[in-house]
Structure I
Amino acid sequence: MNLTENLEKLLATGRDDALLRFSLGQAWLKAGDAARAAEHLRRAVEHDPRYSAAWKLLGKALAEAGDRAGAAEAWRRGITVAEERGDVQAAKEMKVFLRRLEKSAGG
């Protein structure tokens, strides 16, 4: 049984929290299913809107799924959250991702 199957089984038992959803999002992203990853990461930030790592990964998943506008919005919200929490590194990384996304779209 692989990681995604194990995590999905855990979710099926009724456990549902930000960390489990983040882990599922991360696992699905690694498995190459960005859209499914984004679903779980959206739920992670619904559970904990101050989870800057989840915002960062949500932006990545949305970008990989082709939702550039959604990715930009996730990173903007994530930057705000990270800065409010003093999570300097996460904010810096999301600013770089957002700049790259905007640059690749022509501004």
Structure II
Amino acid sequence: MHLSILPPVDWSYETTSDTIARILPGEKEPITIALHPPAGLGVGEYDIRIEAVGWVGNEQVEAQEKDIIIRVEARARIVRNALVIGGVIALVIGVAVVSIRASRR
């Protein structure tokens, strides 16, 4: 069996083995794949296609293609978000206090 990996443009990969000499019926052979994205990778979804082809005698057997989607998201800036939310809450409380004082006069 031979494994074929089609990563996105500029990505590289390593496998423990891309060829397995023999797999008997009912057996499994694990393969480890390490994907390396390029520097400065942007936010988005990236598709990796994995294909496997083997031979039974003189007949070629193709496994079903497998697509893996890797989603890259931006890191949440918790401190900044907490400060913005705190500022909005303080503003709402300030407006409420000022309006209550103004209505009592």
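Bear in mind that the values in this text are calculations on the coordinates, not laboratory data. Remember, it's a predicted structure, so these values are computed and weren't measured experimentally. Cβ atoms are built from the backbone, for glycine too; each structure is taken alone.
Things worth noting here:
- For relative contact order in percent (Cα under 8 Å, 6 or more apart) computed as 24, the structure of I, II it came from: II
- Given -9000 for helix-only ellipticity at 222 nm (-39500 (n - 2.57) for each DSSP H run of 4 or more, over all residues; to 500), calculated: source structure among I, II: II
- Structure with the greatest value (metric distance in nm of label points 7 Å out along Cα→Cβ at positions 10 and 82, set I, II): II
- With log10 I(q)/I(0) by the Debye sum over Cα atoms at q = 0.13, 0.20, 0.24 Å⁻¹ derived as -0.45, -0.95, -1.22, matching label from I, II: I
- Each of I, II could give mean count of other Cβ atoms within 10 Å over residues 34-41, but the derived value 21.9 comes from I.
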